[in-house]
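Down below are the structures I want you to see.
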Structure I
Amino acid sequence: MIVKKYIYIVLLCCLCACKKDKVVATKAKEQKVTNHPNLILTAQGVKNIKAQLGTIPLFDKTLEDVKQEVNAEISKGIAVPIPKDFSGGYTHEQHKKNFLILQKAGVLYQILDDEKYAVYVRDMFLEYAKLYPTLPLHPQERSYARGKLFWQCLNDSNWLVYASQAYDCIYNWLSKEERDHLEKDLFIPFANFISEENPQFFNRVHNHSTWGNVAVGMIALVMDNDELLQKALYGLKTDSIAANLKDDDGGFIKNKNQKVGFLANLDEPFSPDGYYTEGPYYQRYAMYPFLIFAQALENKKPELKIFEHKNAVLTKAVEALINLTDKDGEFYTINDAQKGMSYFSRELVTAVDIAYHYGGNKPELLNIAKKQNKVNLDDTGLAVALGLKNKLEKPFIKKSVTLTDGPNGKQGGITVLRNKNLEVIFKYTAQGLSHGHYDKLSFFMFNNGSEVIQDYGLARFVNIEQKGGGNYLKENTTWAKQTIAHNTIVQNQTSHFNGEYSVGSKNHSNQYLFNISKKIKVVSAKENNAYPGTELHRTLALISDTTFIQEPFVLDIFNVSGTSPNKYDLPFYYQGQIMQTNLNYNQQNTLKTLGTKNGYQHLFVEALADAPKDNLKFNWMHNNVFYTLTSATQATDKIIFARIGANDPEYNLRRDPTLIIRKNNTKNALYVNSIEAHGSYSPVSEFSINAYSSISKIETVLNSKNYSAIRITNNNKQSKLFIICNTNSDKNATHTISVNNKEFNWVGPYIFN
């Protein structure tokens with residue numbers, strides 16, 4: 001009896017102890033769960049999402065799509081190949097797919113409580129932890145900063161930015177031994193490699209460095225490693241960067257005395273309006289690390305108030321990006337840019353959701369999110385999905401806009417003039433870092449989402465292995481960056497700043513005026529440094545006056561003032577098929593190049609003509625719409641029909657046409673042109689409507705240092721004058737001039753009467 005009683009007491013004590021241990025363990029587990037996830041997903045955010053699943057259509061749809069995608073990858077098994085390929089090659093694409101799937105699998109584990117996703121993430125990380133310590137530098141030697149998983153540190157940084165989010169999602173699920181192993185053999189060496197071992201990559205102001213800074217910062221936040229976080233925010237304390245080293249895009253790395261780190265990359269490239277100096281293509285690419293790190297900092301280091309930094313420039317930048325898209329949401333090809341990139345990209349889905357959640361829940365952003373038809377699987381995506389469910393959306397109406405360039409907004413800018421379906425983009429920016437082109441005062445034009453006067457963009461087939469490993473082609477330097485590849489003035493067949501990056505980086509154009517009204521929208525800018533001794537002044541007006549000409553049209557006035565006679569070329573890279581001209585041109589039986597360098601070596605001359613003594617009329621059709629360029633020419637001007645593609649044995653360049661107006665042996669030149677979109681053609685009915693220009697004549701009636709006056713005459717013999725003051729853009733200044741014995745009085749820099 002005594003023995004039984006003793007056994008009973010012992011069992012009771014053990015049971016109580018086990019119960020107590022279970023309670024302690026449960027409390028410990030709950031304590032840990034409150035710590036992670038805390039970067040992008042948060043513990044409270046996960047609870048909110050779970051509570052609403054099945055009732056938020058766009059979020060539910062996105063979740064199901066991601067689930068199917070990740071499940072398909074899990075069924076294939078884990079592949080972590082030894083790196084060997086450039087962009088587009090198998091090993092490159094596999095490691096890229098891995099980091100994207102890792103991040104998504106981590107999110108699915110948190111939202112669905114299905115351990116198979118945590119197992120998948122852990123097992124892949126363990127494979128990388130085995131591989132990484134064995135890796136030398138990537139075998140492809142093209143990059144200024146070679147990675148280990150990829151041919152450049154930039155892509156290694158991409159991997160760590162996404163992988164950090166996955167690690168945060170399964171952090172509490174892993175054992176301490178597993179975490180210690182992953183951090184010791186993978187994450188800390190990875191972060192040190194990107195930073196300490198590659199200062200020429202990490203310590204810059206450039207989108208490359210932003211990715212590097214954020215990669216180190218994200219993994220630092222997961223591991224609560226303050227030393228790494230300081231490196232991410234403020235850069236390395238080193239001066240060991242090699243002078244005059246070129247990066248993968250042809251730009252020089254010179255940052256010895258420049259602030260570096262994430263905060264410097266936030267301060268320097270962005271203007272107060274949110275324009276990113278490299279252009280919208282690379283702004284789109286950089287917005288992901290900028291915003292994802294900002295979201296993580298907001299969750300873990302709210303005292304930094306990162307979304308308030310520089311007057312909320314990050315959320316402004318998202319709206320700026322949307323304003324730099326055409327009707328179909330595709331980004332304008334400013335500087336190095338691939339045509340077709342749009343706000344449907346994964347980076348912009350993230351950007352729109354974060355900007356909505358942290359930028360005041362602007363209902364216009366819901367309009368873009370609705371078009372994107374997917375959301376982030378986190379707190380920000382939940383906010384957007386709820387906003388759409390509750391019908392809070394308002395249209396995002398893109399209007400004429402100017403976005404300044406430079407950290408203080410004083411280095412020129414970009415202007416988009418919009419009227420009905422016409423969009424005119426005018427570039428008068430700073431150089432744009434290593435992705436910049438030598439194209440001061442260039443413009444291009446869209447109609448109803450179709451590029452009519454084009455900017456070439458970059459010479460690269462991104463991630464297509466057959467074309468230079470998916471990287472920049474040599475023609476990007478020899479053609480795409482050169483001035484003749486753009487719709488702007490070229491002097492003596494030499495690019496702006498002689499094509500020298502160090503010179504171009506010290507200079508920028510300056511806005512002269514920007515003014516918009518219902519009938520006329522005008523932008524004007526000056527460039528005084530592209531050619532020593534030559535001043536360039538271009539004015540673009542988008543005019544809508546149905547009593548005069550039925551459709552809106554563009555008036556382009558390009559004033560060139562030199563100190564000595566020069567040869568000037570002004571190209572127009574039109575898209576489409578020539579319909580008719582008033583030229584007696586001579587087609588060239590033997591194709592020759594227009595020159596030997598500065599991009600001219602890539603232009604075949606197809607036809608030559610002497611310009612008419614009054615007006616050139618050039619009529620073409622593109623996407624079943626007619627267009628006419630009318631130019632006030634002189635008999636001494638030459639007209640060149642040319643086509644891209646010379647000295648291009650590997651067919652790296654598109655065979656696009658151009659029309660060039662050349663003025664020889666001219667000290668001061670004035671180019672005056674109008675561009676009309678008019679009429680249409682139906683291949684079904686086979687009817688053409690309004691196929692001819694409504695402008696019968698355009699002429700210069702006054703051109704002095706102070707004023708230029710242009711007369712435009714329509715087909716009904718009605719005439720109007722556009723007069724601009726070239727030396728005073730004050731909107732309150734009064735002007736009085738006489739043109740052909742008629743006095744004109746007005747207030748402001750221009751008049752259309």
Structure II
Amino acid sequence: MKRIFFAALLAWMTAALSLSAQTPRHPYLLYTPQRIEQAKQLMKDEPARKAGWEAIKQRADKALEGGNRLDESEYLSLAYLMTGDKRYANKQKAILLDVIKDRAWSSSEMLARKPVWRADLNVSHRCRLAAIAYDAIYNILSRDERKEIAQGLYRLGVEPSMGDWLLEPTRIHSLNSMGHNWWTSCACMGGLLALSLQTEVPEAREAAKVLNEYLPEWFDFAGDVLQQKPKSFDRSGGMYESLNYANFGIQEALLFRLAWKNACPGQAQPDIPQLNQVADYFAHVCYPRTGMLYSLNFGDSHKNVSAESSLMLLDALGMKSRTGLWYMAQVQGGQHRDGFFLDRPLGFLYMPSLKQAPDEPDMACSQLFADFGWATMRTSWQKDATMLAVKSGHTWNHSHADANSFILFHKGVDILKDAGNCWYPNPAYRDYFFQSQAHNVVLFNGKGQNREQQYHGSMLPGSLHYLTDAGRLRYVLANGTGPYSDQFSRNFRHFLWMDNVIYIIDDLKTHEYGEFQWLWHPNGTWKKNGTDATVTNGASSVVIRPLYPRLLALSDFVHDYPEDLWWEEVKTPDEDLKGEDSYYSFHLPGKFDRVKGLTAIILKDSASQRELPQMERREGKDWIGLRVTYKSKVTDLYINQLADGRLMHNNSWIEADGWSTDAYLFAVSYPEDGDPARSEDVFVAYGSALRRGETSYFSSLSKLFVAWKAEKGRWNIHIDGQPRMHATFGCPSRPATLQVNGADHPILYERGRLEVRCHK
């Protein structure tokens with residue numbers, strides 16, 4: 001009998017010691033003693049952090065006099081742990097004892113659904129606040145109070161959140177149905193509360209363990225075919241939902257992951273490789289400028305939203321990066337509603353010292369997110385540079401009907417903008433902001449993407465391809481045919497950026513004859529001057545110059561120019577619904593079923609610049625093009641009219657000014673007094689050869705996208721289009737150096753021919 005007793009006692013003591021070793025003393029969640037001490041030390045050398053603490057304490061002091069609002073828990077918790085003043089803890093206790101009297105935290109709208117949704121974002125928010133509060137004041141509570149509050153919070157927060165979103169036998173959501181930001185927020189904030197309560201509620205500890213194991217599946221979700229759900233994360237990082245919700249979803253996951261690391265020391269966490277690319281993603285989709293940092297606002301986001309919260313948490317998890325430090329140094333405190341700024345508790349505790357932040361990130365100036373259809377191209381990482389962002393991906397939920405759209409940032413301004421969004425219940429959201437009309441796209445018969453895609457998704461998503469950045473030349477191809485397939489059999493948009501001009505080439509084919517119109521959303525003063533339209537906002541100014549299929553009507557007497565583009569200004573609500581905005585629509589008179597559109601966007605050095613590139617429209621048999629002259633340099637641009645799918649076997653050979661090619665388009669640059677045949681600055685899009693007489697300038701068995709420049713014996717080639725590429729280039733003498741796609745390449749040269757072999 002004694003042996004049994006001592007064995008049982010030993011087992012109990014071992015279990016207790018094991019639990020004690022695994023679970024540190026409260027507070028252990030996010031407001032840990034180590035993090036509190038670190039913030040105190042940083043305050044000594046950082047006036048901004050000290051000012052942030054003073055603002056936090058002031059709000060906590062005000063909360064002492066107010067009602068029992070859980071919304072003030074973060075401030076009261078931090079004030080107590082920073083000062084040891086029990087007034088803050090006692091207020092928190094009163095709030096928690098009051099909160100657990102609630103019948104439920106979910107809204108009546110969610111409770112009316114079938115099946116009933118017991119946990120939504122409101123429940124998630126309350127779980128986070130309650131978790132922090134309980135963890136912070138645990139040590140001042142009596143044993144009975146700890147148990148009473150823990151059981152009440154488990155009933156209100158953990159059980160519905162993790163029961164609906166993760167745990168059997170009550171789970172109702174899957175990653176296929178709700179695998180976006182709601183999943184991580186509801187599951188992970190329920191998990192955060194579970195970690196806070198684990199010392200009192202064994203079921204909470206087990207629930208947190210399950211979440212820790214399953215969390216990587218959210219990051220790894222590859223989408224599905226049956227309901228055309230996109231994969232969660234692009235192979236290059238980032239999430240399709242929009243910057244706002246990508247940051248929110250990642251942030252919620254990281255809060256739980258950090259809390260687990262603190263609350264369960266020594267217990268393993270599964271690897272999540274996608275986290276290694278998060279900092280680069282947020283950097284590539286931001287626009288550094290004088291003043292507030294801007295970000296791409298494709299979809300349900302705003303240009304002032306930033307992602308410092310996710311980057312702070314990554315830093316706290318030990319995933320430090322110079323890119324992350326650079327990004328956080330660009331963000332201004334208070335620039336958006338939900339940020340982790342120094343005057344907010346989590347920002348005060350988790351913003352790292354930025355003294356070592358670099359002036360610029362060590363990153364490429366262009367990036368393609370091929371899986372969810374975003375691309376960015378910029379002149380540099382300096383503030384107020386020029387950045388072109390293009391989108392042609394999935395449409396559904398927070399991702400708008402904006403396939404083949406773009407945003408142009410120039411000299412600190414989104415001079416050609418996205419219209420944005422508004423409060424979701426407002427009719428303007430579903431009737432305008434979500435729809436194609438709110439974006440810089442081409443409409444057919446007044447229609448864009450089918451409106452049902454907002455709810456059912458685009459079963460055939462758009463896509464981006466062949467991003468090229470050769471310095472003075474940048475290119476990307478957008479394919480919006482899928483989302484517009486009820487009207488279009490071809491909806492391609494080429495963005496070719498050479499020097500200070502961005503050429504947008506639209507290759508459009510519809511199922512029937514109808515009317516085409518091009519939409520432009522300006523962020524500045526719009527002024528028409530002859531066949532140009534100029535948009536100006538402070539120092540930022542661009543000229544929009546339609547060139548094909550027709551020019552913009554020369555004067556306001558559009559009836560005197562019946563074949564040219566006519567325009568209209570369309571009034572819309574603005575983003576905050578407090579005033580009016582407008583966009584401009586260029587209409588092509590007549591009805592057509594096939595159109596080649598070419599529009600030049602000229603980037604002005606200043607609003608007062610008068611000298612602009614001269615553009616001569618030129619055409620020959622089966623081709624159209626331009627001769628562009630600017631500052632003693634000439635660029636000839638050719639568009640092959642046979643290479644747009646009209647020939648079944650695609651033998652689209654043309655002769656143009658002595659050039660022979662099957663390329664979709666090509667451009668040749670040379671000095672104004674020079675010979676185009678001696679050009680060493682060439683771009684070929686979707687071509688297998690470029691010849692002149694008996695001379696081969698470029699040859700490949702497959703049609704490729706190639707830019708090359710030879711200067712003083714140094715060759716720089718950018719090539720894309722196939723996984724295995726073997727190309728030759730005409731070269732009068734052996735090059736001194738050769739770079740291919742930014743890397744040194746072996747020089748294979750024989751009898752005037754340079755050979756390039758590469759695999760992707």
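Taken together, the values in this text are just the output of simple stated rules run on the coordinates, not laboratory data. These figures come from a predicted structure and were not determined experimentally. Cβ atoms are built from the backbone, for glycine too; each structure is taken alone.
Comparing distance in nm of label points 7 Å out along Cα→Cβ at positions 156 and 364 across structures I, II, the highest value is found for II. If distance in nm of label points 7 Å out along Cα→Cβ at positions 100 and 660 is calculated from each of I, II, which structure is the one that comes out at 4.1? Attributed to the structure labelled I. Thinking of I, II, which structure, once distance in nm of label points 7 Å out along Cα→Cβ at positions 284 and 692 is computed, gives back 3.6? Matching structure: II. The value 3.8 for distance in nm of label points 7 Å out along Cα→Cβ at positions 388 and 412 was derived from one model only; which of I, II is it? It was calculated from structure I. If FRET efficiency 1/(1 + (r/R0)^6) of positions 84 and 596 (r between Cβ atoms, R0 = 35 Å, to 0.05) is calculated from each of I, II, which structure is the one that comes out at 0.35? Checking each candidate, the match is I.
One of I, II was used to calculate Cα extents along the principal axes in Å, for residues 220-443 alone, giving 54, 46, 27; which?
Details: I: 54, 46, 27; II: 57, 44, 34.
That value comes from structure I.
So helix-only ellipticity at 222 nm (-39500 (n - 2.57) for each DSSP H run of 4 or more, over all residues; to 500), computed for just one structure, reads -8500; which one of I, II is that? Here the read-out was taken from II.
Among I, II, considering only mean count of other Cβ atoms within 10 Å over residues 268-275, which has the greatest calculated value?
Values: I: 22.9; II: 13.9.
With respect to mean count of other Cβ atoms within 10 Å over residues 268-275, the highest-scoring structure among I, II is I.
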